[in-house]
1. Supply the structure label, taken from I, II, corresponding to helix-only ellipticity at 222 nm (-39500 (n - 2.57) for each DSSP H run of 4 or more, over all residues; to 500) with the calculated value -16500.
2. Quick check on the output: 21 is relative contact order in percent (Cα under 8 Å, 6 or more apart), derived from one of I, II. Which one produced it?
3. Comparing distance in nm of label points 7 Å out along Cα→Cβ at positions 68 and 132 across structures I, II, which is largest?
4. I have 0.6 for distance in nm of label points 7 Å out along Cα→Cβ at positions 44 and 140, calculated from one of the structures I, II. Which structure is it?
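No value in this document is a laboratory result; all are computed from the given coordinates. Note that the structure is predicted; figures quoted are calculated from it, not measured. Cβ atoms are built from the backbone, for glycine too; each structure is taken alone.
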Structure I
Amino acid sequence: MKTIFDKNIREKLIERIDKISGDNIAEWGKMNVNQMLKHSTYWNKWVLGKGNHTYKQAFLGKIFGKIALKKMIRDEKPFDKNIPTSDQFKVKETGDIESEKSDWVSLIKDYEFFNNPGFIHDFFGKMTKEQIGILVYKHTDHHLRQFGV
C-alpha cells in the first residue's frame, strides 16, 4: 500500500504538487485550484497537529466510521469522485497559489517526522499510524487527480 510515510511516495507527490498552476481546472467537485490548495494545507495541518485543532469524532462516525475507513484504505483503489468534505474543511476564500503550494509541500515533508498520537479523525475516529499514512496518501492523490496532476 502507498503511504505518506514512504520517502519515495512523498517525493512523487511533491513533484505532482509542483505541476499545479492557476490554469488547472477541476475535473470534478466544486473547488477551484486555490480552494483545493487551501483545503489541502488546512487538512494536513489538522492531521499533523499543527495549529489549534479540536479532535472529536462525529456521532455518525462512531456508528459507521471504522467500516468506512476499512473500505477506503483496503486496497490501492483511489477515492471516489465527489466524496463529501466535512464543513470544517470547506474553503471559500482564495490565496496565492505559489504560497499555498509551498506550504503544502512543506507539510508533506513533515510526515517524515509524524508524531500526533492524539489525532482523532472527525469521521473515522482513532486511527493507527499505518491507517493515517494510507489515508493521507489517498487524500493527497485524490485532490491532485481532481486537478489533472
Structure II
Amino acid sequence: MSTAGAATARARRAARRLLVQALYQWQMTHQPWQDLHAQYSADPGFPQADADFFREALVAICGDPALLDAELARCSDIAPERLDPIEHAIAYLGLWELLARPDVPFRVVINEGVELARRFGATDGHRYVNAVLDRASRQHRGVERGEVA
C-alpha cells in the first residue's frame, strides 16, 4: 500500500470509529444528523478522520435507516429493533458501505466492522457483525467475491 493509501485507510478508520459513536448516540437521542455532525467534527480526533466520508455516511444512514434495517432483517436472525445499539450502529455502517461505496472492498468493510465490534461491542458482537456483513456481501458484492459469473 502506498503512503497515500495508508493515510486514506487511517483516516477512514478514524471516521468509522467516530461514526459508530455518533450512530449509537443517534439511536439513543434521535438527534438530527446536523447536530451530531457539529458535535463530532469538534472532537479532538476529527482532524485525523476522513471528514467527507464521515459526513456522507452520517447523512445517508440517518436519512434512511428503514432501508438499512430492511437489509439487516434479510441478513440477520435478530430483528433490528432487538439489536444492541453498538452492533446495530456497526451493522448500519457496514451495510451502508457495502451498498453505497463499491470503492471500498468488501473484505475491508467486513474487517473494519469486526474490529469495531471487538473494540466497542459485546463479547461476541464481532461474530454477529461478521455473519451479517458476510451475508450482505454475498448478496451485493457477489461479482467482487468471485461468486457470480
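1. I
2. II
3. On the way: I: 2.0; II: 0.9.
Between I, II, the highest calculated value is found for I.
4. Working: I: 0.6; II: 3.5.
Working through the options, I get structure I.
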